[in-house]
Each structure stands twice: as structure tokens, then as C-alpha cells.
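In the part that follows, the structures are each spelled out as C-alpha cells.
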Structure I
Amino acid sequence: MQKQIKRFKVRSVSAVVASFLIAHAAWAVDPFTVRDIRVEGLQRVEPGTIFASLPFRVGETYNDDKGAGAIRALFGLGLFKDVRLEVSGDVLVVIVEERPTVADVDFVGAKEFDKEVLKKALREIGLTDGRPFDKALADRAEQELKRQYINRSLYGAEVVTTVTPIERNRVNVTFSVTEGDVAKIKEIRIVGNKVFSESTLRGLFDLDTGGWLSWYTKSDRYSRAKLNADIETLRSYYLTRGYLEFKVDSTQVAISPNKQDISVTINVTEGERFTVSGVKLEGNFLEREDEFKSLVTIKPGEPYNADQVAQTVKAFVEYYGSFGFAFAKVDAQPEIDRTNNRVAFVLQGEPSRRAYVRRINISGNNRTRDEVVRREFRQFEASWYDGDKIRLSRDRVDRLGFFTEVNVDTQEVPGTPDQVDLNLAVVEKPTGNLQLGAGFSSADRLSLVFGFKQENAFGTGNYLGLEVNTGKYNRQLVLSTVDPYFTNDGISRTIDVYTRTSRPYSSQIGVVNTDYELKTTGASIRFGVPFSEVDTVYFGGGLEQIDISGTNLPAVYQTHINTFGAKSNSVPLTIGWSRDERDSALVPTKGRFQRVYGDWGVAGDARFLRANYQFQQYIPLNKQFTIALNSELGWGKGLNGQPFPVFKNFYSGGLGSVRGYEPGTLGPRDSQNNSIGGPKKITLNAEILAPFPGAGNDRTLRLFGFVDAGNVFGENEKYSLGEMRSSVGFGVSWISPLGPLRLAFAHPMNKKPTDKIQRLQFQIGTSF
């Protein structure tokens, strides 16, 4: 009788109560040997998935514990909404109800975020097409979406998730979004300040109450991260001006009932201003106290400055590191005299133990080869730890331009007191650029432009570039490649192959029925030898052919043909030197850049010397204002009694030289009033960069005022300050997605009647 009951008893459980039900005697099943296993209810899942998850097989003994384990395992797959086990005799039947699969995920009303970006984010958490639908996962996605809208100051945003069943046990998931209006900061209050005005302190913040450029800067949108950064800026402002005990008591952020207006109140206690009374050293300074004292930037007699204290501590730690002490500890302990508002600092130093680097680990370089990163390291494995070399190595990797982030972390090796591992973590950025477009001008009419640049070709660190321009009057084809480690010693190799064709047009020279062509074809190879971490010497050579054909040639080109022939060749040798000490090549704020290069035509028809020197200096006045200075001097001379080749002339005018004059129009002219350039050039530029009104502290959009001076002189002319053209003006610079963009309005100061004026000029490229 008991066996009969066992055969017809049906056991049904759910995911939550399975174990509970099995534990009750009323649902217990006597152990038996499984003769067969059947699976019912499958639609898309393979039966093998079920069988692989069961803790028993045909021929094995089944009991309640194995049944509970089977249900837990099947639910753990995440594929089923319901699982039941039925026993019929010695046959076990597994009955499942599959979860519906996601057919489509869509967003309605989402304007703040791109739909594809949102779908990608959901795909990473498992909510995407073809995956089993999970209600908990959908709820999580809904809450995350709300949080993202709050981060964008859209506090009134509402998200409703709709799950629509469709055929074949599938569902469409739709997130309906009502974004509402952006909540904006209406008020920022600083309470408790007495020394500095509230307006002065608010000017330090990136957050503000909005201006006419708030649509671009979004500075009136509240962000907790931005507020925390502003509070730290405020704290630093006080601590660098002597207020040792300054503190932020509280921060209140209030939002209006309609979720449109935000008020921020910061309560501060300034404290008293302290003056540094003295600095003394205590501890083990490797018998180099005088050297450590030279690193102290804390100045007795001046107001306390937290930056000076931090710089001193950092300098001490780094100096310890240069001797191999990776675990040095330096503490700056203040001795406060509140009666006289004075503070003395005791710098306690302990070198700890010396260590050497066991291994250098690199992570994050999914595309870039390890060797490209390792060859920039000056700290080697199995060598003594050297802080200077590690910092230099980090900077060299950063200057490659392949990574958005470069971080070096020192980690102790467990069980060894004198070994460390260096963990270098990088975040790669796209290093390729593909440009395809068309341009139209009054000169060239319609031209097609194609460009391809890959700064890290195939992850090798090599540069590969191709530029094609097909205009009616100006055409060019340039192929360039750079191998920065042509040799293991770091000697670079640059190869350029190019052809440029210029066909003048009547409006340029004032001659009717003009028909001639100027074609320059050449190739060059150049090597760069690093002599220090900032100095590089270049040398190389090339071969160039000039071909002039056609009729009605201007006098300057006819003279060239009479001297060198319609087809002329030159073999120039190149030598140069550069030193780059700028903090950034794209947006420099401090540092210096120098470059010298020269060409010497040693063979061929044209023999000449050509040299150029450029000097740039960037001087930061404060966080917002920077002075930029630039000077350039060019000189050329023909050899063996020959004139200087016209195709090697310098040109001036326009952005990059003297603004306010048409590009390339300054200097000597021929009898037809055409600008022909000259073998001598001088350019002087001075700029002051300032925040754009309404942009707050955003450095991607800046105003600048400038003064330019310069000119080009003929071979028989001397450099003359009286003949130099000058201009003043202002402009806007913007770090756009296409590169640095500059728009300048200039007023020529000492123009001549023959000068061609162009007051408004535009450029995408470098600063000067």
C-alpha cells in the first residue's frame, strides 16, 4: 500500500519554499533507484542543460536531499520561472516553465542620454536581446536610470518600466521616461566668512548660478562630486593663506518642492591666521641633512601655506626614494602657539628599509604591446628601487599619447622585506583618425580631402599617416611613417614621401590666360637621437625635384628656370635639435619649448642653406590666467653664387605668425604684386589667456588677447624692425572634438597700402 502511495504522490515546489517543503515528512519520498528521467516544458533550452545540472543520473538512488539540490541547481541557472519534480514509479519527471526571453529593449522619451549608450549599459548587466527576462534585473535597471538622471540634475525624472509579452514566450521591455526640466542652482551661500568676501569665494567654484554660457558649461547643474571638489578648493584657498584651523562645519543642499531650484549653503569657520615661526628636522636623514634642508619650501616668517608643507613632505619622500628607500615615512608635525598665532613644524623622517624591484606588471594595454610600454621605463626589474627613475618612467609612458590615464602603484612582496612590485595601470584611448570630406573655396573651388593617421599602428607604437588633397589649383599626397624605436637605444626614424602640385589662377597674379604648373616631388628620411629626457637631436637627408611647366610665368619663376632649369633637383641634408619642457603639447600652461633645424643643399642643381629657430615660453599667472610668448627666426642663403631657391622661401601673415594679414602675403612681392616670400623671417607673438565670460573655470573654452609682430625679408635685405608689421586683437580658443580651434579678430597697427588685410581668421591646429 505504501509503495502504491509513493508511485502516485506528486511533489511540487517553488524556488522560495523548495527546501522548506522537502523538510516536512508529509512530502517525503522514500529513496528509490531512478530508471528513467524525463523533461517536460522545454522550448528553447537544450535538455542537456537540465541533465548536466541534476545531482543524480539514471541508475543512481534518488532521495529528498538530491531532489532539493536539483531544484536549487535548476533555479540557479536563471532560465526558469518554475521547476517541479514528479515521481511516477521509478521514473523522475522534471517539469519546467521557462522564463520569457527579451525580444527588444527600448527607451521612450530619453533625450538626455543616447539610446545606444543605454542599451550597452544594460547589456553589461544582462538585460539585452535574447537573454532570459528577470524582473529584479529590470527593477535594478530602472533605479540605475533614475540615479543617472539625478546626476544630470533632472530630479523630476520619472521612469516607468513596461513589459509586453509577445509570441513564442518573449517580451518587449520598454522604459518610458519623463525627463522634466533640469534643476538649476539658484543660490550658493557661504556663511561664516569674515576675511574674504562671499563673491571672492564663490568665484573659486566650478558650480555657479548660471550665466549666458551655462548651456555649454552646465555649471549651474548640481553635482555632488563637483560640490566636493569646490569645497576642497575652498579649503585649499584658506590653508594656503595661513588659516591653519579652517574647517567646513556643514553643507546643506535644498531643492524646491517643484524640483527645479537648488540652494547650496556652506557653513565655515575661518579660524585665526598663523605665521610660520620655524622648521626643524628630526629623524634619520641619511647624513644628508643639508640636502634635505634645501628641499624645504616652508618659509619661516611667512603665513602658513599648506601647499608648501605638502610639497616639502613629497620632496622628502621622493628624495628618500632616489636612494632606494621605497617605504620612507615623513611627517610634518605642527607645534601651534595660539597665543601668538604662530606655528613651528617638525619634519620627522624615517627611511625605513631599502628595497629593489622584483617585477613590473602592466595592465590595461589591451591593444598596445607590452614592449611599447616597457621600453619607456628607466626603472628596471631586479634593480634597486629608484623613485626618480620611476617618476620619469611614468612621465615617459604618459607622453606617448596612447593613454588617458597612467598610474604607478608600489606593492610590497609578501614574505620579503626588501622587494616590491611596480603595478602600472593604463587606460587606452583611440589613437587612430580617419578624415573624409570635401571643401569649397573661391580659389580651389571643390576639393576632396582624405586623411588617415594612426599614432599607434597595430599596437607597435609606430606612427603611420596618409594625407590626400585633390583641389583644382592645389593638390598634395603625403605618406609619413615614424618608428620611435628604430634601434633599441631609442633612435627614431621618420620617412616622408610627398608630391605637391600648385596651379596659379588669374585672380592671384593678374594675368589673363595663365597656364602653368608647379610640381614638387620628394622623399626624406630623418633620425632622432635622444641625448637626454627632454633633448633630441635630428639628422637626415632627402631628395627633391622641382618641375615648372606652362606659359606666362611670373618673373620670379622665370628667374628660377633661367638659373636652375625647368626641372631642378636638390639633395638637402637636415640637422636639428629640440627641447620640450612644456606640461602639455596640446594646452600648455607652463614650461618652455625650443627647436632648431637646418637644411643644407649639398648636391643637385640648387645649393643652399636654410635654418629656423623657435622659442616658446608659458608663464602661469594663476589658475585662470596664462602668458604665452613665441618667437621664430628664419634665415636662408644660396651657395656657390646661386640665388636662394624660391621654393624654400619663408612666408608670413595669418594665424601662426602675424594675425590680421592674409596668410603668406607679407614680405617681398614681384612686379605683378604677388607675394613670393623670402629667405629671412622674424615673428614675435605674445598672448594672455583668460577664462571665457560665463564659462567659469572651464579650460576648454578660453579668451585670449594678443600682440603680433613680424615680416619676411628678401635675400639682399637686412632684418629691419621698422619694416615689421604688427597687430593687436583678441580671439577665442576651443578644444573641440576635431582639435584645437582658434578664431581671432585682429587690427593691423602699421599696415602699408600694398598689404592685404584679413581681420577675421580661423584655424584648427596649434597655438601659434
Structure II
Amino acid sequence: MSSDLHKPIAHDSAALYVTGAAKFTDDISFPEDGLHIALGLSSVAHGKLVSIDLEEVLKADGVVCCLTAEDIQGKNDASPIFGDDPVFADGLVSYHGQSIFAVVAGSAKQARMAALKAQIVYEELPAILTIDDAIAQNSLLRPPHHIETGDVDRGLLAAPRRLQGRIKIGGQEHFYLEGQAAIALPGEAAEVHLHVSSQHPTEIQHKVAEALGIGFHQVSVQVRRMGGAFGGKESQANLPAIIAALAAVKTGKPAKLVYDRDEDMRVTGKRHDFQISYDVGFTNDGKILALNVEQFLRCGMSFDLSAAIADRAMMHAENAYFIPDMRVTASLCKTHTPSNTAFRGFGGPQGIMGMERIIDDVAATLGLDPLVIRQRNFYPDKGTSESGKPTPYGQPVTDCVIGQLVDRLSRDAHYQTRRLEIIKWNKDNPVLRRGIALTPVKFGISFNKTMLNQAGALVHIYTDGTIHLNHGGTEMGQGLFTKIAQICGDAFGLPIDRVAITPTHTGKVPNSSATAASSGTDLNGMATAAAAETLKARMATYLAAQYQADVASVRFADAHVYVGDEAISFAKAAMMCWQGRISLSATGFYATPEIHWDPDKAKGVPFYYFAYGAAVTEVAVDRLTGENRLLRVDILHDVGRSINPALDRGQIEGGFIQGAGWLTTEELVYGKDGRLQTHAPATYKIPACSDRPAIMNITLFESGGNPADTIHKSKAVGEPPFMLATSVHSALRHAIEGLITEGMPNLDAPATAEQLLMTLKGMAR
């Protein structure tokens, strides 16, 4: 019986997902006398609360009580860090859809109908809604922050060529299949237990306790699975959890709050939309010498995670390119919209998108293939004499493989041949235009904040030889639980079906970090391996003594324990150890080594390693309508040594398609009143199955494993593939490039059919 490690094992919940048997938060058995909650939301973007009349609400059928800011005994705060995002508005509303009160009733319908009866009077105030508005009024959450290396101003002045430009990049709705949901069960002595659809159970525990004015130990949080999250349940799950807990404690009954789709889209934060301007100096052959980048982020009414997101956007502003003189400045724009939040890539996609726009513009100016410009500016590959060039924030890039990866992909995807064919096609076909682009990704892996790079695990061995596994990571559909079970099973020489995957629980593994930053397997896998090694050492010591063998001779494989010349089943070994009073339970802990970051100086080594990838995308555009289609995608992505190739391929494909949606079809439109207009699938277009290209080739790049000491030499694969979709936007620009006399079209993102058509009309001869 061989190990299941490095094999394409199916997701542990795959069969449950496709049969509908998987239980999500809203599916958990709920008592008949349990209560349901609906939110009362602001109908203005900015204003003073003159009066709140809930008399008719309280009289409505089934209503048990209402909750407002006055019902919070502890802190009226749902923010992850800065204490600036109230659970219920108190005196002032700061965005359309902000929670003002909650109705607790016998059914969800009763609660929702009752909430409509509230009489709220506002004194409306001017609202800042856009980045341009915020810039004009200097509405910032903090002073601009920057990362800088070299002498940028001198480098720009000395450069033979110089170019300026700007790009607007839209936000993105998470559109997880399972909306925000929380169930709170009251316990004894003010205790409360919660089931929440959350990436960060520990933060839920803390925020609920602080709102109730009780200790962290009186709150427990459990998460078995989420129907997607993508960063949208890292901090945004705090609000429904707190309100559900408040209702449960006040009434003494179980309470549930589940957002419907419309409500979820209206009240939750999104990916930050950006405006990026640049000033680049370069040589006549396309070598970039100096670059100044200014990033403006629409953050919404509070910080949420914007400070860290801005840092990561700046850290990825050079992408895979070494630029000797570079400055990146980020300005956090405060607006009267929901607080934007984490989203797959955490600012990295916007930073990388800005850099790829610069490369395309430089290439167009010089009349060269953008791939040529990219290759001339790459960080040197590891093993070369120039390897180890520093990033603008001072981290040496010693593990780079982007040069050889791109060379291989370009060759295998026949990029050069296809590009020439497309150029000829476009000369002969004035209506249907084609485009092609190859873009790279270099993405840093670790949390920005060093202290978050830690994890714990709990492993029990039962006397029948089965394993109970728990860790601080959460399962969002990405397959984390399956990978960690593979790691655990391999450590003991057991197949994965001998390892019980159990819900994440704050009472089992405390003080966990969010499952985010693509670090779930890195952190929790190492913690699990540490727990397993502790148990194996105990068992080996005892069994070696029993068989009078050398401890070094004990090994675990094929569901057996080999002790000298003896081979006993793992189950028998477990029973023997129990009979010998050997503890068969252990915790494991891991903290990522070698990383450090000074946010004030914007210098350090924030990432344990980098993940690399590249994609070639071919598109077609109808010049008369702006409609477009992905024709073919070729991806080569760096996974180190894959723990589970099937899951990794799924993450690469899903990440790319989600990224393509962000850059082509997913458009957030806010009205002049600050209300989100695209708040349903009818008006917000995520990619469908038909939007997937007919040809999609995904290849895993495994060049001897990760140089860093990661779990089984694997690399993170959750976020990096998302940014491969920059090739889609570049290909669309290439498709319409020939319609102007020189340069590249100033195409913003998302490049919807409407945006493409408007761009085409604007540059028609």
C-alpha cells in the first residue's frame, strides 16, 4: 500500500458537492424555536441619523426583538484591525447598505418583512463615491505610503526614452456560491457557540467576544466548509457573526443570519478598484531603467484590510522584472461606499496589471513584440551569475525560474508562429480581429504581517489505527483539507481514508491565522507534520524497546510499523502503545522562518519564496460590437513538487477564469446615490462555462521542487494563477492595436464589450 502523497486524489467533499449532500452553514440542523435575523440597512450613502422609529417593526408578526447599537455591551466594531467599522451605525451612516438595526423574528420572511416597516430620518451629507472624488477632496485614510529603490528622478531624466500613461482597473464581487452566514447557539454562563462561513474563525471568536464584553474563552467557532470565499470571508464574516451572537445571547435562543444574494452584494466589500499612473524611462531596445508608479485605491468608508492590500500591491508593482530605480506610491482613498476587502491576490493582481500595461506600452512605442520587452527585463534565473537581484523593497530574488519557464511555454505553445499568423489574419479580416499575448507572474508567498505566518495542528491516533486530524486552516472548496490529510497519512504510512477530516474549531487549535495569502498548505501542512513526528517519535521509542531494536530502525509505511525485523500493522502498533500508556495525541506548531518586514521603512524579506507562472492567451474581437471570446489558453505554472496535481490544476484553471472575469465581464456600477446597481447575476456577469476557451492547456512546472524548505517541497497555488489572466487583457489590446496608427489603445479594465466598442469608436480613423 503506497502513500497517497503527490497523487491526484479527489477532493474529500467532491461527491458531496455534486450530489448536494455537503452541508454548509445554512444546512446545519436548526431548532424549530430558533430565531432568524434580517438587517435594516441605510438608504443613503452619507448622512446623520436624525431618528430611528422601530415601533411598527416591533409590532410586526413574529418579531421577538430588535437590535441596535444600544444593545451592544462591549465594542460596537466589526473591523479586523483599526476599530473603525461599527456593527450598527451610531449617529452617522457612511455607505448605502450600512446596517442600522437588526430584526429578530420567528422566520426569515417575518424578519425581512418587518425590517421594511422602520421609519428612519436622515440628514443627508455630501458623499464621496469615486477615486477621482477622493483625490479632488484629499479624502485619504492615511498619508500616501511608498516603496523606493535607487534614484528614480535622476534615472528618469537620464533615460533615452520616456513614457507616461494611466490605467483604471475595476473592482470585483467575490460571488461565492454560499453567501455570508452565521448561526449562534447560546450556552451557559454567557457562553456562545457559532457556526460561521468564515476564513478566519479566530477573528470571529475575538470580535464576538469583544462585542459581548466577555472573554475569548467563552466563545467557540466552528467551520466545516464554505461554498467559496476568495478573501470575502476573511473580515466581512465578522458582522453577521456578531449580530447572530448578540441575538442569541439577548433571547437565549439559537439565532441565524444568512444574507440573500442581493443583500450580500450590496453590503459587503469587494476587490479594490485602482487608478494607476506611471512615468517610465527606458532604452531604445526596451530595457527599463527607471519607473515611478502611483496607485490610488478606493477603500470605502473604513480601513478593513486596505493598508496591507496596498502594501502588497506596491510589492508586486514590478512583477517579474528587475528595475534598478523604482518608486511606488499608494494612496488609500476614503469613500462613502462599503469597505473594500481581501480578494484573491490581495492587491497583487492590481499591481501586476499595472506593470503589464507598462510593458505593453513600451513595446508599442518601440514597435516590438511585448514578449521581447518582457524577456529583456526579467529577474535573472537562479543559478545564473546575475541571480539574486533585489526587489524595490530589498528582498533578493534567488529562486527565479521565470526565464526558463517563459522560454518553454513560448516554445510549447508556438507563440511566435501564432503571433505572425494573427498579424496576417488581422490584415485580411477588418471585422473579426484576433490577438495574442504571453504574460508572466512572480508572486510572493507569505502574509505581509510576519506574526500571521504561524499555524497549529492537533492529531489523535485511535487504538484501531485511525487518525483524527484538526488544524487551523479552513476549507473553502480549494482542497486544503484533502492536501493536509494526504500529508498526515503519508507521515504515518497510511492511506488518506484512515485520516478523519474534521471541522476547524477554535477550541481544538487556538489562535489561528486566516486561511489566506495562499499559505494554507504551507503553514498547516508543516504544523501537521510536526504533530505527526512527535507521535511517531513516541511510538518508535516504545516499540523499539518492546522488540529490543534500534529506534533508528523503526519506520512507518504501507499501513505498518517496521521495527527491526518485525512488521506489525499500524493498528496493532497503536494498541500496543496505548496499552503501554504512551500518549497518542499531540499538537504541532510551525512558524515560517527567515522572513521579516518593516512596514514603516517598507523594507525587508516579507516572502518565504516566490511562485512563478506564465500564460499565452489568444482572443477574438468583433470590431462592430465589441463582443469577444477566449479562443485558446496555454498555461505553465510553477507548483514546486505538487502534493496533489488534480487539486493544483483545478486551482490554476479556476484562478485563471476568475481573473479573466475580473478583466473582461465583471463590472461594478454604483449610482449617483452610492447604491450598487449591479447587485445580482442579472446585472453582474461572472464567467459561465461557455466563456471557458475551447482549448485550455494547463501544464505543471516542476523543476526539482521548491528551493525553500516547504512541506514536501511544494509551492502555493491558490492566488498566483489568478494573475495569469493579465494575458487576456493584453491579448484584447493586441487584437485592436492595428486600428490606430501608432501605440496601443488605452483600454481600461474590465474590457467589457461596451468598453471595447467605446475604445474602438474613440480611435476610429
Structure III
Amino acid sequence: MTSRKVIFRNISLIPLFLFSNLLLSAIVVDGKLEEEEWKSAQKITKFYQVMPFTLEEPEQSTVVLVYETEEGLFVGYKNYQPSETMRAQQHERDADDANADKVGMSVDFDGDSLMAYSFTVSLGGSLWDAVYRNENDGKKDWDADWVAKTSVSEDVWYAEFFIPWTVAPMKTQAGDQRKIKISFWRMSLEISKAFATIKSNPRRSRFISTFNELDIKNFDVSNLDFFPYITASNEKTSNDTDTKVGAEVFWKIDSGSQLNVALNPDFGQVESDDVVINFSAMETFYADKRPFFSENQSMFDVDGYRFLYVINTRRIGASPDYNCSDYSSELEALCSSSQEGNTDINLAFRYTKVGQGYDLGFLGAFESDEAFSEGRDYFATRYRVKKENLSFGYLGTFTKNEVLGRNANVNTVDMVYRPTEDFRLYAILLNSIVEDNKGYGLRISIRKQLNQDLSTGLGIYYLDKDLDINDMGYLMRNDWIMIGGRTQLQKTDFNKTSKTLMRTYHHSYGCRALSNGDKEGCFTGFEIKNQFKNTSQIETEVFFRTNGRDNLITRGSELAPYIKLPQNYGIEFKYVGRKNKFWQWDLFAQRSKGSEYSSDLGWRNKYYSSVKVFPLPNLTLRLSYSHEKEANWLNWIQDNFLGAYEKTQRNTNFSIKYFKGNQHELRVKAQLVAFTAKDPHAYLGSIDGRLNEVSTHLNPFSLGQLAFQIRYRYEIMPLAYLYAVYTRGGKIYEADEEDDLGTLYKRPWEDPSKDNFTVKVRYRF
């Protein structure tokens, strides 16, 4: 261990038993609303039904109390509801599909409709938080420092929130009063309805700009949090034991400024990624769940739906780069055998400033040197100007990679324009400079709410063949033009005797081409979703895709720059079962050739089913299984050489989630994938995109992959945890036909590539 890795070796953990932000307040967050202060709080009782979007008077009444102090915002809920209909299932943080009633709020602390922070608690005390920007683009990766509790009393349940002023950057406002914008909402699961104090919801094109104004006292706050950590890990497959010590500092300088510094940070994730089998040329994107990058990172978020992210923080601390071939034969072998799966980091920092009419941010990270590799350096600068209905910004990134001798610059200009309440224009312009290569791209998105029930949107992408942002960002693909849109109609005017609660019609369409204009193909899809009053749903979708070209599958081969593919079409059916108090099940079926986003030669049949069981309010069991079979699955092998196989993929997922109070969480998670490709036929792609069958022998092959994890988490206080995690998994590949499901599931367990036990403590001062 180098000296840079032991900067905080001697840091000791001093017990802290009280949440410091609450020390000065007379209100104790216990979910009971019994303190005298609540009698002088602002009271809000006017709610509208927003899901389904009828704006009718709610059938269940709600009272919201708002009380501000120097430390933060206290919010209390009184939710009137028959006790027999209440759902109080506990769940992990940020779970969308929890079987529980919920209340929450979204707060625009600056009152400029550019960004809002959302806080939700479910009956049972489980938390959910997110960041919204560009009206309704939500990100759940953000975990903030706040608390909430709930309680039940006959036919009413209570919720109590404390949101410290330090939870988000806030621009300075003159005077004794601060003007914020806020929305309060409530979800009642038994009747599958949501109510809010605004005439909107996050699924509509206008969301943040519809918030109600609220005047509160203006406080200028500062705060300093110190998070030392220690991690001890033992990897049985390599017999390695590793101990890391480090720290993070979160300094709220004033209301609008914050500095975060991490020294020798632990950027390893105790949350395992989902298993994904990907044979395509496009990289799988994984969200970052590490605390340093999940808190207050939203200022640097500039993205293009799911196709591109200018900053992908998973790059930082990823696998080192190696040039083993530069060494002698003896050292080359040693280099190959000593390659690491991730890189340690010496230092990371982030500074953000929210001012009057502007935002400013700096981000940097410096990786440590590993054996046969040098660490990369990452930098980002963010500046944004805000004027009424217009925001205009710049995001620049720079990555220095000594091993590859590569410097990469990305320059991005983004704009959000809202000339009217029902119209929004979002645009980003991109430029990448990697050594001497320059690339360009743009994304334009238009959204229009035509009336209460009807909305539409249009998106345009242009990404030239030289655009490269992947040193610090994520780009699903370049050399691409796409024009597409979607229109949605919601019908809610069903009579009281109807079993239907809401029906949604969704039409999507688009065309794609290479950046030189060569047509890739067009698609159209139509979906009907019927939501019933008993909380069940039925969804049906049909799609059609014209014949076109796939220029990715041959990985840029000059012998076959693209492959011609036929027309694709298909139908999907999905049933979401009623959310019963003790169980729920789902069913999905698909019959198709290809999809809206990819073309295939043969037919695909896919089936999926899952069941959830809730035997106790603090215990959830889930089992799911999917079976996919595809004829003439086309897979690239080398240059213009491809194979067509009979593909079968079977996925089994199992999880157990147990909670004791709101501090203890035990989770068992297993994901197993069995993949077989048999009956192969060899093809050579030609210069004009045709596939010519050849007699070259191809082996069938099989793949088995496993990810198993047992994780215990104890919440010492908000954002301070003790983890004990056991992880086991691996992947096996065989160049023969192996169709036995049990064998493909069993072998990665018997011969794992990872067999790890980790204990981590992250404390807070």
C-alpha cells in the first residue's frame, strides 16, 4: 500500500448519537405532530386528483403543515383514510414499485422552475428522493441528508419531514423572506389515485413550472460534515485482503456554495449491478450509486435521454488502462496477470455555486498509479445563466490518459427555453477533441401540452462519426441521425360503474440514418395501457420497422460496412396484477422480429413472469423468470464474418428484503442467466450489405452468469452506514452446446470469478 493510500490511516471513529441538525429545534421528528410549533404552522388543504389526471376533488382529505426554522423546513401530513385500506410495506430506499401508501413534496428552493428536489416517505417510514430538471426529467441516484417518520392513529396516518437548508444549493435572495416553489402530493395505493396541491404530475410535460409559490423566512446557512470511512475486504479467489481508509468532507460554505472533497475515497460499490448479457457493439450504461457522486451532482447533468451522458462518473475509478505489449516478454506476462478490476483514487473534489441568475461548478478527480499503469485525471467545468424563461449553459470536460497518450476534451452548450406554459425546447450542442480528431453532435427536444389530456414531443439527434465523449462521458453510438416523436392521449372520463380508471394511448415514430444520410430505417409503434380501479393494468403494443441497414454489427469492417436487414414487426402484451396487500404478480409476452430500436433476421418469442409476496410489513419476497428464444440470431465474430444461431436466454431473479425498523436492512439477491447459441450457420457480409452463407465451421456456445449478494446495512444516522456484504459470482463460457439449465446456473457458483466479503463503515461528524 502506497503512502497516498493511507492518508487517513489513523482516523478514529467517535460515536455520535444525535442528528446534529435537529439539536436546535423543539420539534422531534417522530411522525406524531404533537409539538406546540405545529399550531402556528402554515396550513394547506387544497388538493387535486392528478393520477388519473382529472383535477377532481379528492375522495380522501389531506392536511399539510409547513413550519420553517433556522435549521430547515419541517412538514407534517395528516392523511385521512380508512385504516383497513392502509398499506405500510417497508422497502429499500428509492423503490418505485413499493406496495405502500406515500406522501411527499417537491421543492424548487430558488423559485426559478429550473430544478426541484423531491422527498417522499411511505407509510412504514421508507424514503425516496430524486432530482427533477427540465420540467420533468427525474433522477433517483441522488441521496440527500433528510429525515421522515410516520405513525398511524385509527382512520388517519401521519408523516413528519425535516428538510435541512443544507440539502441543496440555493441562490442568495435579498430581504427577510425567501420565495420558493413547492408541490405537495399523496398516493393512495388501494384506490390507485394520487392527489397534489398543483395541477400537474411528473409524467406531464409541465411539472416544475406549475409549483405553488410559498414565502418562508430567509436563512443563510453553513454546515460542515466530515465522513471518514474504513473498508476491509477479503477476496477468496485471489486470497487477497485489502483495507482502505479515507474520508469525505462536505462543506456548505453558505446557502449557495458547497465544496466536497474526498481524500483516498472509497469508490467501490456495495450495491451490485444487474447482470446484463450484451453481445452488441453498444456499451451498457450503469448508473453511479457512490455517495460522493450521487449528492449534488445534478448541476453537471447534461444528457440526451438515455443515448448520451456528457459526464458518466462510472468512468472514474474504472479498470486501469494497460499497454502490456510495450514490455519485454517476461514483463508482458506479469503485466497481463496483474491487471486490476478498478483503480484507486487519490483525490476527488466538487465545488458548486448558485448565484443570482447563474450557476457555477468545478469537478476533478485524480486516480492513483497501479502496477504497469498510470492513473487518469478528470476535470469538468460548468457554467449556466438563468433568465426568466431561458437558461443557457456550458459544460466542459477534460481527461488526461498517460498510458494511452490521449487527451480528450468535450465542450457542450445546453439551453432550456419555455416561451409559454405549455411549450418547452431543450437543446444541447457537443464538440469533442480527442488528440487531432474533432467531432460534433446535437440534440433538440420539443415538448408541447396541447390540452389537459393530449401531449406531444419531437426529438432530433445528430452525432457525427468522429464524435467521442467516452473518456469521461457515455455515448451509446456515434455516426447517427435520428428524428422521432411521441404523442400521448389520456382518457379519464369513465363513469362510476366502469372498471377502468384510466386509459392511455401512446404513439411513437421515428427514422434513423448514418451521419452521411444513408438510411438506416424507420419505425412506428402504438401502445394502449388500461389501468383498472382494482389497481391492475393491461398493456398492449404493436410496432413496425422498415427494412434498413445495421452499420454497427460489423464493427466498422471495410469489407462489409453494413448489413441489410428485413422489415421487423411484433406485438407485446403485459399484465400487471392487482396490488394486493399480501402478494402481486405480473406477466409479459412478446412475439416479434426485432424491436423499435434494433433489427433482427428471425422471430423472437419472449415470456416473463414475476411474483411478489408480502408475508409481513417488513418482509418482501420476489421471484421472476424470463425465457427468450430467437431464430437466426445474428452475431459478429470477426471483420465481415458473422454467425446466425438459434438463441435461448433464460433469466432467474430472486430476492429477499427484510427490515427491522428503519435502520436495519437485510437483502439477499440472486441473478442467474443461462445463454445458449446452437445450430450455427456461417456468413460473410459483402460490400453491398448482403449476407452470403459459407461452409466455415462454427461451434455452438453457451454462457452462464451468476451474481449473488447478501447485504446487511445499518443506518447509524442519515448518510452514515455500516455495511456487511458477501458477494459471489462469475461467468463461464463454453464453445459447445450446453442446454442444461441447472448446469449453466451451477457452474458459475462452483467456479466463481468473485468470492468476496466486505465490511464498510461510513461515519458522519
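Structure notes:
- Of the structures I, II, III, the one that 5.3 was derived from, the read-out being distance in nm of label points 7 Å out along Cα→Cβ at positions 133 and 709: II
- For -5000 (helix-only ellipticity at 222 nm (-39500 (n - 2.57) for each DSSP H run of 4 or more, over all residues; to 500), calculated) the corresponding structure among I, II, III: I
- Relative contact order in percent (Cα under 8 Å, 6 or more apart) derived as 5 - corresponding label from I, II, III: I
Every number here is computed from the coordinates shown, using simple stated rules; none is lab data. Predicted model, so just to flag it, every value in this text is computed and none were measured. Cβ atoms are built from the backbone, for glycine too; each structure is taken alone.
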